[in-house]
Structure 1
Amino acid sequence: MTLQTYYQQIADALSNIQWRDRNRVILPALGETLAINFLLDIKTEDKKVMMIGNGASASIASHMAADYSKAGKIRSQAFNDHALLTCLSNDFSYQDVFQKAIEIYAQSGDMLIAISSSGRSQNILSAARAAHEKGCRIITLSGGDPDNPLLRLGDCNIYVPGSFYGTIELAHATILHYILDTIAPNHIRRMK
């Protein structure tokens, strides 16, 4: 594969993103507004954003939680702390690690941003269900199979078509940066 081909795959993925509601109905051109409004509400209501993911998605969650806190002025956290992960995994199971964190930290009106390239990670699915039970708003980001189970669990579900993890992960990071840049445009600075 050439570099130009790889760039084209990323551009195609970004151009074909689908924003869906909980019933999997595609929200043409309104999905991004829904996600942005959810985050503006979180900021106005002084609620918090919790972000979860595994592997590269965990890195995206950590990065974006820091950026949403610093630049977006939204209390944000990622549940990737080693002590928290190993404690909850040891005492419960890795499948329950994010669900238990949600049960401990979430309050009604908070938001969960759940990132899973496949949309099939059991620990992400369990956490989304727990967040729903706690009365949290939920944004999911997934890819791969257009019928993946994570697409049923969010109030706003962002689906990146494609089967390459790298492309899906880059698209997820791009989407989350786009939302942040939209809600906190004054933080954008040109590099010197």
Structure 2
Amino acid sequence: MLNNQNIVRHTHEVTKKQRAVIKNQKPCILWFTGLSGSGKSTIANAVEVELNRLHKHTYLLDGDNIRLGINKSLSFSDDDRVENIRRIGEVSKLFVDSGMIVLSAFISPFIKDRQIAKDLVAADEFIEIFVDTPIEICEKRDPKGLYKKARNGTIPNFTGISSPYQKPINANIIVNTDNNSIENIVQIIILYLEKGNYLNA
């Protein structure tokens, strides 16, 4: 166990509010959760494109990209999945502190882990977006061939097949890519941000 007795948090002269004001936005985390193949990354990318068009300051964190870098040492065991989401939550918190709108697109299958990420920031700074696409549709799409590998036993602990996915209980936004277009979903999310005054400081 690490000894944190000699670690003292450094206080910044510039505040989160000051960083946000010059960006003319309210910082937050858009946390996209759902099964593999549900459309999380596609939606997050499209939302970021629209926010960029509106001259908002954003950054997109995606599951595979994070696992190729900061989390490349982690496996897909339950314990390492917890650590994966913990690290992502901490990185997302830093982006919020910088005044950014951060889009985090991760399966994040466990309610308690998403809650840990949520508790790192203020209540109105965490917007949970549940991409509620049925597993039958996700498996039919199987864009990376992962469901096929999971079914034949090549990939253990695969969410929805051999590892559970716990649906959000009170998601801020629920969308489904099976019966709605990406364009419509983007507008649903942008409208939520507009009504919540996230797009102006």
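Values in this text are rule-based calculations from the coordinates and carry no lab data. Worth saying up front: this structure is predicted, and the values here are computed from it rather than measured. Cβ atoms are built from the backbone, for glycine too; each structure is taken alone.
Overview of results
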| quantity | calculated |
| --- | --- |
| Rg/Rh (Cα atoms, Kirkwood Rh), for residues 83-170 alone - structure with the largest value, from 1, 2 | 2 |
| For Cα Rg over 2.2 N^0.38 Å computed as 0.98, the structure of 1, 2 it came from | 1 |
| Among 1, 2, which structure scores highest (criterion: mean count of other Cβ atoms within 10 Å over residues 139-146) | 1 |
| Origin of the derived value -12500 (helix-only ellipticity at 222 nm (-39500 (n - 2.57) for each DSSP H run of 4 or more, over all residues; to 500); candidates 1, 2) | 2 |
| When distance in nm of label points 7 Å out along Cα→Cβ at positions 67 and 179 is computed for each of 1, 2, the largest belongs to | 2 |
| Top of 1, 2 by relative contact order in percent (Cα under 8 Å, 6 or more apart), largest first | 2 |
